[in-house]
Structure 1
Amino acid sequence: MRLEIKKNTSVPVYIQIADGLRDRIKDGAYSPGFRFPAESDFAAELGINHQTLRKSFRILSEENLIQQKRGKGTFVTYEADPLYRIAVVGYDMRTSSGAKWLSGLYEAFSEIRHEFVFLPVVYETGKTLKEHFHESKAEALVLYGQPPEILQQLSDAELISVPSVVINAKPSETGNRPCVDVLPNPLRPAVEHLAKLGHRRIGLITRSDKTSNLLERERSFLNSLQEFGLENSPELIVSSEGTHFESGMECALKLVKGENPVTAIICSGPTITSGAMYGLMKDGIRIPEDVSLIGYDISASLNPYISTLIQPQREMAHYAGKMLLDLLRKKKVRDTEIFQVQFEDRGSTGKPKK
């Protein structure tokens, strides 16, 4: 084997040799356990004297890339970090919210070799979670915002041993898989804020495809209405169908233009919120003069004027990634990690019209 040795450089030959051998060891050209030829033979092959090679070997030995055994030879001991292939379910890169979740995952795995495989929406394909996971050829799984029937599939015998972490769910819903979730009653801060402003009739726009976290938000909404003594009836919750932006528009108008209109609207997600805001403004309904509007996970960069509930998406995803990495490394992890949902008043709420 001949390594390129540059003569017109101030870098000593033994360092050039060490750099070249290091690259080949880390690239896998010399696998763990590989035995180098005797120093005199290897030096002759490289076109250098054996004292120069010995200095190169000393550098690699100090970096724990090789081991020199008296009377036996010089062996490669370096083992490359494993490549972790992670199947990801439930993230949508087309949204700012999805991008935040993914940035947290990327940060968690940034210092190790990894690749993410994004699985299609399981309940729209006719295939099971197990089938999609096996097709991905991944070795670990992270899920976000899935319906209860998908979470139940984690109990499949072929998935039980797969390292998995679920975001926005509880261990009781996932076969006791490690979870990263928010505190119970996530919509309470929004309902409390509106109640203090004097609102008595508040509506919620959610989605028809009920995920575990959306069901929790609906329960939180109803419980909070009851807690603060506000009007509480089934028609106050409307579900979007199809495209969530367009449905957000339709649902918002339905809530404010019915026989008994609401004076405030809470939305369960960012796309629905954007649609609701657009639909109201297009119809000439002023925010917050005519109706107050609160979104969920609305980034300030997307719209700095919509009051919103915010869960720390990047931090939650980063923690989930670290939990998954610990599972892959056979370390013990906590059953669940809980984060706080915060309410940010950015100006889209006010007192109800008399």
Structure 2
Amino acid sequence: MQAVLLTGHGGPEVLRVVDDHPVPSPAADDVLIRVGACGVNNTDINTRIGWYSKAVRDDTNSAASNDVEPDSSDSSWSGASIGFPRIQGADICGEIIAVGSNVDNTRIGERVLVQSMQPQEDDEHGLSCITIGSEIDGGFADYVTANSSMTYSVDSTLSDVELASFPCAYTTAENMLERIKLTNGERVLITGASGGVGSAAVQLAKRRGCHVTATTSPSKAQFVRDLGANEILDRNDKPQSLNYDVCVDVVAGAAFSNMLDALKRGGRYICAGAIAGPIVELDVRTVYLKDLMVAGSTWQSPSIMENLVSYIGRGEIQPVVSKTYPLSRIAEAQSDFISKTYPGKLVLIPDAKWETHSGDNS
């Protein structure tokens, strides 16, 4: 089968596109999926360049442009090493074509989405999970196996490309809103609002009946307004309002302290990314004198993906796909992703399906 093998940490040269990789066989509790489409995510870049290593201190774009020296022993998001070669790709939409011995064969033929962040039995540290495309092979291939319990049938008229824009970004955003207990009527500040997770958070916060202020570049302001944002803040400006209930942040970097300052007393901050840089300046007095809650968000319960699939089925959220590429052009897709030229999601399609792809955003 066609597959993209991540052969080590580095630039695009470590991505090797092959046409003769073995088709995986489903284990007893697995299903075999013919991939229809697979979205590109920031974690793909971070994993390729080894950005999760504590030895790397730059923002994602700077680290991707320079010869960073990650410590390979802690270069995955989980703080462990990556097993190479690895097939990345966490945003999988496809069709089940075979099942393992413990899986009901009536699942064959289902169109499915795969949960990208997969909870495991707790280890001694608790909150144990793996990510498809990191600890196990993902969807940058013609076929992929996944645990049946992490594979959700989806009833939708949306295309495979549109559905592949959902799993990673939208579950990340939904998990942040759930964990920080965002409720109807609250004022929420969302950073990085034109990106995959940010644009998902805008839609999901509006779905909850919240007043959304979103930060983005001026060129993408109308795009974010169209998603439902009530107010737009230039990403380079300091928030003038200091009365937000919640900040949903995927940016961090130099603006981190501004986000905390913008929260009202008793406000809540949650983070699931640091695209502007992981090293921040913090005045701890801001946290305790304002009685703030500061939280991180990675581990997800199964209810998060269940929520997402239900929202899709009821048409309560919409896909945001800017461009598609054949899988063999993954280096181009990642370069475009890093450049932040396009809002929303970029999606890859296996070359065997590319010629029949009817989209007009190629």
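Read the figures in this text as sums done on the coordinates, not as results from a lab. On a predicted model such as this, the values are computed, not experimentally measured, just so you know. Cβ atoms are built from the backbone, for glycine too; each structure is taken alone.
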message: If mean count of other Cβ atoms within 10 Å over residues 16-23 is calculated from each of 1, 2, which structure is the one that comes out at 18.8?
response: 1
- line: Highest-scoring structure on mean projected area of the Cα convex hull in nm² (candidates 1, 2) is 1
query: With mean count of other Cβ atoms within 10 Å over residues 216-223 computed per structure, which member of 1, 2 shows the largest figure?
result: 1
- request: Identify the structure, out of 1, 2, from whose coordinates Cα extents along the principal axes in Å, for residues 88-263 alone was calculated to give 54, 32, 29.
  value: 1
statement: Candidates 1, 2; helix-only ellipticity at 222 nm (-39500 (n - 2.57) for each DSSP H run of 4 or more, over all residues; to 500) computed = -6500; producing structure is 2
- prompt: Which of the displayed structures (1, 2) returns the greatest value of distance in nm of label points 7 Å out along Cα→Cβ at positions 24 and 160 on calculation?
  reply: 1
